[in-house]
Structure 1
Amino acid sequence: MNHHDYDKALHFMIWGQWDDLLVLMVRTRDHFLSKKIETFLHACYYPGTESEMLESHENLLNYLDHAQATTHPPTFYIY
């Protein structure tokens, strides 16, 4: 999995770049991230209740926080 996908998703969420978030949803190899983004975007574009949108937003943020904490970027050593 690409560690940068989590950084990009967080950036796109903060700045409201939904189109870029949609592209990331399609391109990422992390199926859980893709599903969380899909649920969030669906809640934003087709609002049922405000609580559903806020819950999907929180779920995506919690997943990003968890993924960034448990996934480490590759470390390169220079000899």
Structure 2
Amino acid sequence: MRIDKFLNSVNITKRRSVAQDMLANGVVEINGVVAKPSKNVEVGSIITINYLKEPKRYEVLQIPTTKSTPKSLQHEYIKELS
């Protein structure tokens, strides 16, 4: 699944356009490499989002099969790392 779709479907971003803007500005990394919107996410990948205050890191546990997932099931798809 594309990184921009993944960020939206697991509720890290509210809209896909927000995810695309973050990717265009080089804020998102996959396994330490700055990601483009078309980059595919795989199980086990580490996604880092460099927010202004501090970076957030997520481990991909599962790829969703639907366009969106409930926020209550977010823990099944990603695990926030410290």
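As an exercise: FRET efficiency 1/(1 + (r/R0)^6) of positions 7 and 47 (r between Cβ atoms, R0 = 25 Å, to 0.05), calculated from one structure in 1, 2, equals 1.00. Which structure is it? If you can, show how the numbers build up before the last one.
Working: 1: 0.40; 2: 1.00.
This figure was derived from 2.
Thinking of 1, 2, which structure, once helix-only ellipticity at 222 nm (-39500 (n - 2.57) for each DSSP H run of 4 or more, over all residues; to 500) is computed, gives back -5000?
Values: 1: -24500; 2: -5000.
This figure was derived from 2.
Tell me which structure, out of 1, 2, gives 0.91 once Rg/Rh (Cα atoms, Kirkwood Rh) is calculated. Let's see the in-between values first.
Numbers: 1: 1.04; 2: 0.91.
This figure was derived from 2.
Just so you know, all these numbers are worked out from the coordinates, no wet-lab data involved. None of the values given here were measured: they were computed from a predicted structure. Cβ atoms are built from the backbone, for glycine too; each structure is taken alone.
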